[in-house]
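Novice: Each structure below appears as structure tokens.
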Structure I
Amino acid sequence: APMLVKEVFDIIAAINQQGKTVLLVEQNAFAALKIAHYAYVLEVGVIVLQGSGAELIADARVREAYLGG
């Protein structure tokens, strides 16, 4: 249901734009990182990377492991 996913992410972004903090746990890394001001990448419960959403999207390790290269 791609339209439903888009709607949920639009609502999350709108809540965040109101100045509220949103904690998002999401398997769709690209969609989550696109709206994240700051993000953590976990592997087996351990933080392995952190940074802004834009920084993590640009990180080769994240692209390879989570965004399909």
Structure II
Amino acid sequence: WRDNDGSYPHGVWGEVEGSLYAFDGSGWMRTGWFKDGDAWYYLTGSGAMARGWAKVASTWYYLDPSDGHMHSG
């Protein structure tokens, strides 16, 4: 995936067709658990941010429907 100017994103979140993806400092798309600031996010195998209830390795997690951060407690 490339930005509109043809460059590759790195160290940022990017929106592709309505889904959010996180890219590391080298431009690789992240998958799995990712901590950004004080919040944890789950990025699916396709890289898309999960929202709502998500079952990860037989455990259920609630990920905020609006911004995807994990709720605990």
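Throughout, read-outs are computed from the coordinates displayed, never taken from laboratory work. The model shown is predicted, which means the values in this text are computed figures rather than measured ones. Cβ atoms are built from the backbone, for glycine too; each structure is taken alone.
Novice: Given a value of 0 for helix-only ellipticity at 222 nm (-39500 (n - 2.57) for each DSSP H run of 4 or more, over all residues; to 500), point me to the structure among I, II it was derived from.
Specialist: Numbers: I: -14500; II: 0.
The value was obtained from structure II.
Novice: Another question, if that's okay. Given a value of 1.3 for distance in nm of label points 7 Å out along Cα→Cβ at positions 32 and 48, point me to the structure among I, II it was derived from.
Specialist: Only one of I, II returns 1.3 for distance in nm of label points 7 Å out along Cα→Cβ at positions 32 and 48, namely I.
Novice: With Cα extents along the principal axes in Å derived from the coordinates and found to be 42, 23, 21, which of I, II does the value describe? Display every interim value, and only then the final one.
Specialist: Details: I: 30, 27, 22; II: 42, 23, 21.
Checking each candidate, the match is II.
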